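What follows is a group of structures, each given as structure tokens.
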Structure I
Amino acid sequence: MYYYQRIRDMREDNDMSQQQVAELLEITRQQYQLYESGKREMPMHLFVVLAKHYNVSLDYLAGLCQCKKPLG
């Protein structure tokens with residue numbers, strides 16, 4: 001699974017709009033939409049914000065594992 005599919009799934013699982021996630025990341029909705037569609041690479045610092053918000057590991061967001069629990 002690609003990271004952009006995972007961030008979309010996490011957003012939908014948490015009943016959030018693209019606008020709400022964009023506000024969380026302090027970017028525009030259009031910029032977030034490019035990340036979520038895989039048209040642009042998302043910077044690491046934004047992955048960290050999402051991982052903390054969704055309480056999952058960076059590995060999970062990147063699609064490297066199926067375990068949602070944060071690394072501790």
Structure II
Amino acid sequence: MKWLKPGKDNREERMNFVEYWADYVRTHPPNDWSRQQNIIINSQIQSARAAKLTPRQYLEIKGEVCRR
């Protein structure tokens with residue numbers, strides 16, 4: 001397994017992480033990495049529910065126009 005290498009900018013950092021994670025998924029059993037994915041997804045859902053934003057507020061934060 002390769003180590004996660006730092007990038008010179010945000011894009012390179014993100015691409016390095018994608019390569020690192022793809023290698024991790026290929027070299028580890030599904031039970032290992034799917035458990036980790038589950039933790040991340042559940043925490044994102046929990047954070048979204050705690051924010052209590054309306055769709056309009058969410059889109060305003062993103063700088064997009066709500067068409068509803």
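Can you tell which of I, II yields 16.4 when mean count of other Cβ atoms within 10 Å over residues 5-12 is derived from it?
Clearly, the read-out refers to I.
Please state which of the structures I, II yields -16500 when helix-only ellipticity at 222 nm (-39500 (n - 2.57) for each DSSP H run of 4 or more, over all residues; to 500) is computed from it.
The correct label is I.
If Rg and Dmax of the Cα atoms in Å is calculated from each of I, II, which structure is the one that comes out at 11.0, 33?
Computed on structure I.
If relative contact order in percent (Cα under 8 Å, 6 or more apart) computes to 32, which of I, II did it come from?
I
Of structures I, II, which gives 0.8 when distance in nm of label points 7 Å out along Cα→Cβ at positions 21 and 53 is computed from the coordinates?
Only structure I yields this read-out.
Computed from the coordinates by the stated procedures, all read-outs in this text should not be read as laboratory data. Everything numeric in this text was worked out from a predicted model, so none of it was measured. Cβ atoms are built from the backbone, for glycine too; each structure is taken alone.
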